[in-house]
Structure 1
Amino acid sequence: MFGVPIEMIKKGNPEYELRQKGKVAELALGYQGGPGALIQMGALEKGLTEEELPEIVQRWRSSNKRIVDLWHTIQNCAINCLKTGQTQVMQKGIYFSLENGNLVITLPSGRQLFYVQARLEPNQYDGYSIIYMGQNQTTKKWEKTPTYGGKLTENLVQAIARDCLAESIKRLVVDERLSSFISYSR
């Protein structure tokens, strides 16, 4: 992000303070966060100023173009699906479809994520916002919930990671049972 060789980032070197900036940026910006996300992740406590935050966001996004492209690809698939009602296909077995007014994202495992009563609403940038009905984490009431490419990316990444973990656990259990059986049979 700052173009500093990794071997230069050692305690005592002036470049070491860049490590803290990079660490906060990595934690806060991966799912389309901005200055507010940096603040929530403790950027101000780590010595960053509010004036520096927009530049940190820009530097991170410039250094992580493929992640930024992924946010936009996922958002465009969702928007195109909601606009046309037609299934949108991403790479690696990810599908966006519309079923009974719900946006459905099918994962490579076949498991599905549902965004209830999903629709598009015009936004202030001459584009569209993706809206669905979701449960407010504070009030526990169902309400209109906006989402965007970065948040959808986070949902997909976490869901796919869960599927990978579940499959690995199943394999471990089978391997453990098989190992126990083989040991017992001897």
Structure 2
Amino acid sequence: MAARGTAKSLRSIYQLKVTLKGIRPPIWRRFLIASTTSLNDVHHVLQIIMGWTDSHLHEFATEDNRYGVPDTEFPSDVRNEARYRLDQVLKQEKEKLIYTYDFGDSWTHVVVLEKILPFETGIQLPLCLKGSRACPPEDVGGIGGYMMFLEAISDPAHPEHKNMLEWIAEDDEHPFDPEHFDIAEVNNLLHG
């Protein structure tokens, strides 16, 4: 018999929480996903639920290993994420996985396995359950650039106010709201 908080069958449902490090108040999402999902597919789910556009390189890391897309031109110790399932890297509740997106802006996410649930065939997975705040815009310049961006768009007297509003409008038809998170839109994108 498996210990409480560990995977008990060939397939379970993992309840994960992903939090973007270094930003307060936090930007986070809670979601359900099949434990047998490949890390490559987890990457695509994280892109959707966080609001990124998959425009940059990424990597997963545990204490012992790194997972990503191998590059034959730049050999490294990165394991091919397409060959590893979520349940091979997160086996017990409270275990963590670090997901880094965009090595220039260096967005670091902490992915925590909150619960291991019995698999149910009636649930459409993945499924976002909850979240808070908008993801920063792509190419904003990391945490420091994002803080400057927020300051500029919120202060009409800021010297970069007009430029930042024009820049963000090029990528999105709606004004940027750092507090906005639309769970219905995220779930539509996950299943669309």
Quick check on the output: -0.83, -1.22 is log10 I(q)/I(0) by the Debye sum over Cα atoms at q = 0.16, 0.21 Å⁻¹, for residues 71-134 alone, derived from one of 1, 2. Which one produced it?
2
Of the structures 1, 2, the one that 3.7 was derived from, the read-out being distance in nm of label points 7 Å out along Cα→Cβ at positions 23 and 79
1
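Suppose relative contact order in percent (Cα under 8 Å, 6 or more apart) works out to 26; of 1, 2, which structure was it derived from?
Numbers: 1: 14; 2: 26.
Label of the source structure: 2.
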Work out the source of -16000 here, i.e. which of 1, 2 gives that when helix-only ellipticity at 222 nm (-39500 (n - 2.57) for each DSSP H run of 4 or more, over all residues; to 500) is computed.
1
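For Rg and Dmax of the Cα atoms in Å, the calculated result is 17.9, 64, so let me know which of 1, 2 that is. Could the numbers behind the result be given before it?
Working: 1: 21.4, 71; 2: 17.9, 64.
Going label by label, the one that fits is 2.
Values in this text are rule-based calculations from the coordinates and carry no lab data. Note that this is a predicted model, so its numbers are computed, not measured. Cβ atoms are built from the backbone, for glycine too; each structure is taken alone.
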